[in-house]
1. Which one of I, II, III has helix-only ellipticity at 222 nm (-39500 (n - 2.57) for each DSSP H run of 4 or more, over all residues; to 500), as calculated from the coordinates, equal to -11500?
2. With Rg and Dmax of the Cα atoms in Å, for residues 255-358 alone derived from the coordinates and found to be 18.7, 60, which of I, II, III does the value describe?
3. When volume of the Cα convex hull per residue in Å³, for residues 295-342 alone is calculated for each of the structures I, II, III, which structure yields the highest value?
4. Work out the source of 12 here, i.e. which of I, II, III gives that when relative contact order in percent (Cα under 8 Å, 6 or more apart) is computed.
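Values quoted throughout were computed directly from the atomic coordinates according to the rules given, and no laboratory measurement underlies them. Note that the coordinates shown come from a computational prediction; the quantities given were computed from them, not determined experimentally.
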Structure I
């Protein structure tokens, strides 16, 4: 099964390269990518607008578009307006790669998205081969920007978010030090590298502090009945339960845990960040639950207050962390274009790599040698259906 998938992805990569190679024009830069012309700079949005993680992709795309509208209203960049080419990757890795090939053929200076790490990995060969930078708003897997076999940083892949390792460690510290809890169970998704990574880093950090993992269980994407495993976990009497995964399953899992009389505090990662958590689980069930996140809508900083107000005015809903990360990704790109004084993708990538002290909504960012932003992590608590930051 795994060999078949690898062969399929390889064929698709080669096909995508053929698409890009066949779309060349006489008006190209040295990398073979059509150069921006006239009064516009083309930017691609490759986001999950439909499918399993459409909430993430749609909100990130909305955040990015809001940012570009603000930038264009102030005169654009380098005297030109930003033109957004928005595409739907459908929450599919193969489609994300095809979208990247299409956007590169159109002459984008850079691509924002996809959101999830697996989709970013599928796009990486296309972006690196054609020397066009990709900014991943929320790809938290360590390998998103680095070839884990060689240790080499992908020259054209960047991210605006922190890593899974950072999240797992932060929640372990919060549970052990802030909440004072010394035993924990882990009940996470085994379907994706995101959740498996969070579980690994939480376990390592929690045990390093002296904590004890009393149970370690898993579920798969699409599961809806967690009661048997929750009953098993309940018998181990954990003081804390770590549930790394996405909101679709986590919201149901937490609701069922409370129905079984499990009152222990529970925690997870940024995959919890969705209004559906409250809609599905219910406000009462979510009390005493926590997740690591990129920012808090309740932060009183003027820039955050203004962003939240602008987003709510335009989209009639509160911006989640993915909206904020999309917004930051757009401004990161424009700052790089300004710094490079060029819309040439190679020069923009070089400028992105030198980003220092960028004042984002999700924190001040400086890129390290692995194209990861050094930034802080917020812990959010659900309290009567509201989000409270720690």
Structure II
């Protein structure tokens, strides 16, 4: 389907172009754009490495190696061609080769990606754990599956047939089309659409064998449990505060809202056995020192803040992460018996209201 511009009460088709015509190359341009904006692929991902090739006896490299919110590796392969070439075969090889990766190897790869000159393992580990919402590494939960995302200007019939066949046999693989258009006045637009599977049917699964089926059912159960947990929490919170008004539950293990100043947010976390309400401080890329300064400016008021909060808080500087956290942990999580959820939701809501009351005015007046 073409893209239309509304001009003088008329629909004017925007002309299709190509990456080749626009002088845009896979590695130099497309890969760098996705590296900076990986969220355009339609989900929350952490880029672990670019041009990954940490294996023996092979010169092959994965364009982008990512991690998803369920701790699965995601192989992202890119093409600027209109048929996708043979990228599905490449991606399958790569997925098989990285499927045996350990958590420590993941940390090492991410450390080299973050700083080629002086890799910092602790910083990389902290960044990964923070992304996953884990307090410590859980090897048994890491890389239970390896997923594939193919991103290309278009896909041939042979390609789409192969991908559908792979999906039918339990391979988690997606096709995302990157189609460029050029406006009459000059700007180049990029239409990004997931073609396979259709977003409406992306959760459809077929018979894939007893072991893998059980693993996938476990993930589905976890998502459904967490979704119900969030639904109950939002209902409970909505009866007492407008902080999360209008929010809808999702599959992420966290849910944030603002506190009146950019770079500061109030966040709920739902884990299996416990939950937390926290203040997250991160002023953005390149502003790490200001984030730490803001944290220490609040830490200097700790006694008064905790008096207003009505209890002790955990103050986490997180030296190797681009942000700081002040949190209150509540026993019980989404794996707790459902009849305990109302009490957990009440404690989380109460903690969040008290966090907001203790911090909002101070953050508004903060100088750092």
Structure III
């Protein structure tokens, strides 16, 4: 996802130079691993027994592979290929994909993948009986009602990134930590963690960063969890808001908070169940929302084609039922994945080809996926009830070295 350019302002350049003074301490404290030979960091541990492995699999081992309507996933894959084809290792497979007729059948597409790709089951541990299943949740594109100015009806703000939010690039001091960043702010001469949700009201830099105002604090919170959505303004115009940045605080589930407080059971702690409880206890709304210190900031984008989904972290429009969010450290963005799970709150099989086109703050490790259900109320209900176990197979171009996941 896009990160604002914090180097555009000379004053902010000075702040970033000061921020780097404490980046070394942050690097070690985060225990990110891979520190190489450095007296200020602990030695690198050998891969743990539960490290992720990509285990070659026969196509016949993929449940539903022979019956999936692959043509429904094909447009999403071609969207990813439009960017991937410029990377030398993907050029051949993406060129071959674009050579297929636009109306290619499921059999044509199945033959393409079996010719150009291998299937690799995601498994943790060296033992064949090790973990092969993981959590599969769901997300969707919310539709909120809002306005550009606050009022009694529209009182919950959506914020653009504040100017005092720093992105500290740990690789500037430790190249082996490439891709590892933290969010922070300056407190005098000190670099400190950025404000939590409960503390955010103390941030003067947030004033004037109100992007829009919506009519429900819970819906605004839900929009942060989903990462993007649509807002229908009072004049009838509909716009999109997309993820712009995050405060760097860890994500904590408010459903788990309500369960730990003895207010809901695990089965009740779905999005519909949480909404029902908060509607019955509005005086505890802020307390419950503050239990999640993570905050997402947004940017406004044109709606574009209303039939298309929002753009995910890969930069392409998401496809309902065929796009997933993943941890890109384990499943590269743009890669096809075969997912075998069940429909929300049922035992009915959900087995299909999907494309890794998005990421999420709560999507960590593998096997782990967040299934994109689409836009609107029906998608919301499905996403809100989805907390299934599932298996994943990475489809990877033949001859291309497999990803090297972190330990």
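1. Working: I: -13500; II: -11500; III: -6500.
The value was obtained from structure II.
2. The read-out comes from structure I.
3. III
4. Among I, II, III, the structure yielding 12 for relative contact order in percent (Cα under 8 Å, 6 or more apart) is II.
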